[in-house]
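Q: Several structures are given next for inspection.
Where a number appears in this text, it was derived from the coordinates with a stated rule and is not lab data. This structure is a prediction, so every number in the text was calculated from the model and none was measured. Cβ atoms are built from the backbone, for glycine too; each structure is taken alone.
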Structure P
Amino acid sequence: MTTADIRAAGEGLRERKKRLMRRQLADTAARMFMDRGFDAVKVAEVAEACGVSEKTVFNYFPTKEALVLDRLETMMSAVSSGLADPAVPPVQAMLRILDAEVAGFTESLDGHPDPAAQINGFRRFGELIRTTPALRTYQSSVLDRIVAAAAQTLAQRLGMRAEDPEPQIAATALLGLWRVQFASLSWHLDAGRTPAEIRQTVAADVRRAADLIDTGLAGLVAAPSVPAGR
């Protein structure tokens with residue numbers, strides 16, 4: 001049973017319909033954007049292709065850019081909840097989040113009738129983001145917000161302010177692991193590799209990067225009492 005299957009097993013009919021509609025909108029938009037270019041496709045055209053109103057699209061996605069990069073919003077929630085447990089070291093928590101993300105992708109690849117076509121689609125998707133200024137700007141903005149959310153969560157567990165240098169640099173370093181994973185997946189994604197091999201190779205790259213920051217973050221401890229008015 002895949003991760004998606006486990007998640008879907010606990011869904012009610014209403015939640016399942018919403019999830020499938022969300023996926024349909026995002027997948028349809030991605031295909032249209034990759035075929036014609038992000039700027040050339042209107043949200044109304046995506047809505048028409050899916051048989052819904054433009055308002056319905058915006059009920060699911062706040063912006064046109066979110067149709068492409070909405071998974072980053074999901075990452076924000078995962079990072080905030082994953083880093084909140086003081087019993088789990090920050091690097092370990094981030095590795096769990098990233099492992100789940102790449103596992104979801106390789107599971108879908110493993111079950112796809114044409115893995116080579118899906119790999120090509122992933123590469124085209126990455127190229128769409130790289131060549132579209134609006135998407136690069138939106139991606140950078142969301143990643144900044146994820147770093148801010150991570151810093152806030154780390155500050156709370158450490159008894160510090162989110163503006164303090166320790167949670168700021170820790171959050172920035174941890175989100176850097178996501179960038180390493182994305183780059184590694186892009187580099188190692190190959191139809192000649194099995195999904196398991198892709199997952200293992202990408203995980204190894206991320207852990208190499210994690211090892212470089214783990215020693216420093218291992219010393220991240222709760223702050224002493226902060227004087228009032230600081």
Structure Q
Amino acid sequence: MSEHPIPAYPVDPINRVKRRHDRGFYDHQTVHKLLDAAALAHVAYVIDGQPFCTPTLFWREGQYLYWHGSTASRMLRNLSEGEPACLTVTHLDSLVLARSGFNHSADYTSVMVFGTARLVEDPQEKLRALTMMVDRLFPDRTATLRPSTTQEIKATAVIVMEIERASAKVRAKGIADDEEDYDLPIYAERLPVHTVLGAPEPCVRLAEGVARPETLSPYRTGRALEGALSEAYQAAYAGKVGS
């Protein structure tokens with residue numbers, strides 16, 4: 001037995017992958033890697049017995065997740081005392097056409113994170129979080145911007161959730177037909193799916209002489225979005241708690 005076990009989230013009936021256990025991962029490295037390669041998540045919660053699921057930008061700091069929204073949001077108005085929530089991220093890698101409808105599938109990586117979400121009410125913690133909301137995507141950018149006004153800060157709520165449980169699920173099998181189906185005269189293929197960055201489109205009203213900063217170098221034309229987000233995250237949190 002290893003003297004240094006791989007750090008992992010606890011597994012119980014809440015986060016255990018029920019179907020295809022071989023596709024389930026609970027270690028910090030896999031879970032965090034999938035989270036850091038994404039910018040958009042869906043947060044699910046229940047208010048007065050009614051389920052809701054909200055898309056939102058988010059970011060990770062160590063074993064904590066942050067996201068933001070308008071203070072007028074129905075969800076955010078219900079988080080002052082803390083509410084159970086589930087945050088989900090999915091990366092679609094391919095569409096799989098098999099020789100039967102049952103075996104049509106998709107290759108993907110996904111992660112589900114469970115915890116108790118609460119509003120960030122400490123002013124200093126909120127200001128720091130609002131800085132990282134931008135700098136997590138674009139390292140050191142906040143320092144170059146017009147400072148946020150008091151009203152802008154007041155109008156924005158920040159939520160934090162400690163990761164209590166998490167599970168990643170990976171399907172990377174491609175075409176997987178029943179053995180007896182491979183000889184059938186039916187076309188099958190795997191369609192890779194990539195989200196790539198297009199060419200930057202500078203604002204048409206840029207002041208004269210303003211150049212694209214070097215800190216945006218992770219976002220290069222034709223690069224996979226996941227790679228750019230991961231590089232930006234590492235740069236933003238190099239040597240910090242989020243790494």
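Q: Consider the structures P, Q: one of them gives 7, 27, 34, 23, 8, 2, 0 for P(r) over Cα pairs in 10 Å bins from 0, in percent as calculated from the coordinates. Say which.
A: P
Q: Now a separate question. Quick check on the output: 109 is volume of the Cα convex hull per residue in Å³, for residues 123-170 alone, derived from one of P, Q. Which one produced it? Walk me through the numbers before you get to the answer.
A: Details: P: 79; Q: 109.
Among P, Q, the structure yielding 109 for volume of the Cα convex hull per residue in Å³, for residues 123-170 alone is Q.
Q: Determine which structure produced the value 20.5 for mean count of other Cβ atoms within 10 Å over residues 91-98, calculated from the coordinates; the candidates are P, Q.
A: Attributed to the structure labelled P.
Q: If you don't mind, another one. Quick check for you: by FRET efficiency 1/(1 + (r/R0)^6) of positions 59 and 155 (r between Cβ atoms, R0 = 35 Å, to 0.05), which of P, Q is greatest? If you can, show how the numbers build up before the last one.
A: On the way: P: 0.55; Q: 0.95.
When FRET efficiency 1/(1 + (r/R0)^6) of positions 59 and 155 (r between Cβ atoms, R0 = 35 Å, to 0.05) is computed for each of P, Q, structure Q gives the biggest number.
Q: Can you rank P, Q by distance in nm of label points 7 Å out along Cα→Cβ at positions 43 and 115 and just name the one with the largest value?
A: P
Q: Still on this structure, I have one more. Match the computed value 20 of relative contact order in percent (Cα under 8 Å, 6 or more apart) to one of the structures P, Q, and report its label.
A: Numbers: P: 20; Q: 26.
The value was obtained from structure P.
Q: Also, quick follow-up: Suppose helix-only ellipticity at 222 nm (-39500 (n - 2.57) for each DSSP H run of 4 or more, over all residues; to 500) works out to -25500; of P, Q, which structure was it derived from?
A: P
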